[in-house]
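Listed below are the structures to be examined.
Taken together, the values in this text are just the output of simple stated rules run on the coordinates, not laboratory data. In this text the structure is predicted, and so the values were computed from the model without any measurement. Cβ atoms are built from the backbone, for glycine too; each structure is taken alone.
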Structure 1
């Protein structure tokens, strides 16, 4: 069963695209085809609500374009899950996945509690909101901040890994976390070393979302189980989009 997935790196930089592609290729099913794209303009990280707001429209345009081009799924590659609900509103044939939702579902199946390793304290309020929204508040053991911006995570991998080990060990031993979630997609490539060090599951946000997207595709293709259009993901009326000239206004 062939699966075509578009991975959207929602920043205006392709610096990580090749590494993300390599990581996804190593983790994908044999019949999965993946393409990684980043935005043409915008911020270089989404730590701030303002930056996140700026990229929402370009993300949605890429999601809709993926649906028109026959992709089976789109992945929005930011742990904030930026635009996920809106993307599910405007799609019909395409399934949409994002890291926080994917990781939380998987983590709650692998253990009773989890801790999330974040980049900076700034990101915790937004991520806590998502944990509550998705219904996993009772499973959250803690957030741990490595005090590194997104752009610094891959610059000195040895130092990044050292900080992660200290915080993740504390989460397991003091906070009783049974699963560790790496709460940024640019934390790719560290999960194996941490997992061997800790002896508990460590979820790579990129790989977890990939596997979740593959599952959603299979559920849709085999059983026609897809995003419900009954209420929350009901699509905007085409008549309004046409009459208000939204496509023309927003290109």
Structure 2
């Protein structure tokens, strides 16, 4: 499929998990891809599978306004345009509010929320030129609350509504803004959870499709939202959750 051939895509958090799968998917579809992350090694590992002429690995802390601005400027200098921004970088913290430090709060908000804001603002002048699009990675945790995850819920809930608001603002200028809202997905962030069989069994009781999500499951939906196939779709927060959100919360019945 070549529906993004010739386009330029920035993917944050591209060194692993959903971001890596998304970068690879766009590359397979013919795009030039800017892989953004905090560490050069993982970015290089993902970039190895992408044609040299259509890749750029850029070390960036998305919680830094100046680093984001430099990353976008480098993208334009290298490729001359920007068509798609995928805000995927994210971190999480868990635990009761009374054990949450100010540092924990700032770290999550800096990456998960400030990073989205900084990237959108820096990329927007170029997306307006190409009538491009933005896809944010929110979470099912941005659609409803979790026990002992108030900080992460706050950040992802903000991304969810930021997506809606920005879609309203930019739709008349030809820029679409959507988000994916994954449930439990097999990434580095969830390794500890995946090793807890009893916990995963409880997750599967609530997941109609009966399995943990894979990064490619989310990447393929991001690719759809960024493509012309979704040309009349904006302001959507799309659950990629194996049916989890179809439930009203009551337990399975015999």
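Things worth noting here:
- Entry that produces 14.3 once Kirkwood radius over Cα pairs in Å, for residues 140-227 alone is calculated, selected from 1, 2: 1
- Which entry (1, 2) yields the derived value 0.55 for FRET efficiency 1/(1 + (r/R0)^6) of positions 172 and 188 (r between Cβ atoms, R0 = 41 Å, to 0.05): 2
- Origin of the derived value 1.00 (FRET efficiency 1/(1 + (r/R0)^6) of positions 100 and 132 (r between Cβ atoms, R0 = 25 Å, to 0.05); candidates 1, 2): 1
- Source structure (of 1, 2) for distance in nm of label points 7 Å out along Cα→Cβ at positions 116 and 212, computed value 2.5: 2
- With mean count of other Cβ atoms within 10 Å over residues 180-187 derived as 27.9, matching label from 1, 2: 1
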